[in-house]
1. Going by FRET efficiency 1/(1 + (r/R0)^6) of positions 51 and 91 (r between Cβ atoms, R0 = 30 Å, to 0.05), which of structures I, II comes out largest?
2. A value of 16 was derived for relative contact order in percent (Cα under 8 Å, 6 or more apart); which structure in I, II was it taken from?
3. Given a computed value of 4.9 for mean projected area of the Cα convex hull in nm², for residues 171-210 alone, which structure among I, II does it belong to?
4. To test your reading of the models, identify which of I, II gives 4.0 for distance in nm of label points 7 Å out along Cα→Cβ at positions 107 and 235 when calculated.
5. To test your reading of the models, identify which of I, II gives 50 for percent of Cα pairs over 24 Å apart when calculated.
Structure I
Amino acid sequence: MTGDFPADLRPAASTPAVTFASGGELLPGVLHLPAGPGPFPVVVLLHGFPGNERNFDLAQALRRAGYAALVFHYRGSWGAGGTWSWAHVLEDAATVVTQVRADARLDPSRVAVAGHSAGGFAALRTAAADPAVGAVASLAGFDLAELAAATHADPGVRADWVTAFDQELLPLRGTSGEALVAEAETAGDAWRLTGLAPSLAGRPVLLIGAGRDPLSVPAVHHDPLVAAYASARLEHHVFPTDHALSDHRLAAAATLIAFLDRHLVASGSTR
């Protein structure tokens, strides 16, 4: 639906705060529940580094379309305990996707994961490792293996990335630009997203790139995935916008919802 829920539909729509346990810490989140009895298909939304764009507009659009949507914070970010690292992002994403299935308000057989930037990286890796994820979407996804290749190859590029990460640490704790680059370099090709192709074969995958993106440059972070994921049930777009999809947020929401309607709901939903 495109408007508000009918006033007499019960239970009413709600936006409860929720928490998830991961790595000995509690991760804060906000669950956007549609009106009605449920259980609802649910989309776990993964923000990137450091999380300035947390996709609450997508959560609201998804709720209006009948999906529950979860926005949460990884360890060491935006007040969550613990320390931030790329590995903790991956661990926390996998843990939360597992834990949402225990919520009686949500349908454990209809879980999707969508992420932006480094959240797109985490979404694809989470789905590849969890065959029960019904659909996955990456928006302006950032492949950390490509970062590692670039920083290994050129000390000047490495220094630039260390500085860039250092400038974004205010909402994070326990890390540094040097630590973030070094962690990506240590993982190297083991984190390359094209390597997920066998695990994503035959599964619904949405890739949205941004043509004016200076960070997740489509030729580096989008096009290779389009070629590698040919055996997936792949949908892909490049919008003429920036890294945050700043002037294509409505288009991004509509594209994501249409994708989920085809692949997550149509396979057994009564919505």
Structure II
Amino acid sequence: MPFKLQELRQAYTAYQEFLGKNPPARHARYIFPFFVGSYFTYRKVDVRRVVAIAGAIDEIPSYLDVGCGYGDFLEKVRGYLPQATGIEKEGGIFEFARKPDYVEIAGAEQCPAVDVAFVGWMEPGTDFRSRIAKAAKCVITTFDAGGQCGINGGCEYDEFDFEQVAWWRTPSWIDVNAELMNRYYTPSLTVERNEQLTKLRSAHNFWYVYARPDLAERVRAGLKAHLAAENANDCYDFESVLDECGFGYMEELSTLTKARKLWEVMFD
């Protein structure tokens, strides 16, 4: 993501000031996601799903996180796939944190051949899907309903001869951020008003899984086998914030008409 260094320094100062106020545990993750989280909300079940998909392709799959930032999600994946690596174009961000050895300063155009490419973010006006499609056997991507990726707002890989295998819905960090700010950091907001705002949430982040046609059924079967034994009780501590804000595992949202349950996997 193209950030101006001075803007990052100002944001980091605000982050440090926020920590100095001793806020509730794990709130910073969703208020300052760049420094201590990610711009997409995830649970451990998401990590395990991604790992299961990779394992369906190869026993020791090659895995690359494209645009990994500080590597928050990548670090979790490496707990299961220690060979997983990441690339991040904006090397200047590592003024604020140590660059992990498994992260290389490189752009998407330098993506090597891999079994799985994870694309957690594509900057508006940027479209590097063709390069990823040439390099990867399977692509897992996250995007929000605001159409943040691609020149034309597209994140799909169908046009690159990939088959869509499955997708699921999670809240975006913006959803969680808004809920936290309304509950804890906007004293003028009444309980009744906050409840009204809560009902408007859309939980608009999507995870899509694409695979080359010859691997699609294998990926689909691997994910289904994993889901049959999925354990939502095996979770990260920061997931408590999601539960507290009403974004529970398999929570059903009344504002939706299709795939209303969060984290419910839909197969194509």
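All of the numbers you see were taken from the coordinates with simple rules; none came from a lab. As the structure is a prediction and not an experimental result, all values here were calculated from the model. Cβ atoms are built from the backbone, for glycine too; each structure is taken alone.
1. I
2. I
3. It was calculated from structure I.
4. Clearly, the read-out refers to II.
5. It traces back to II.
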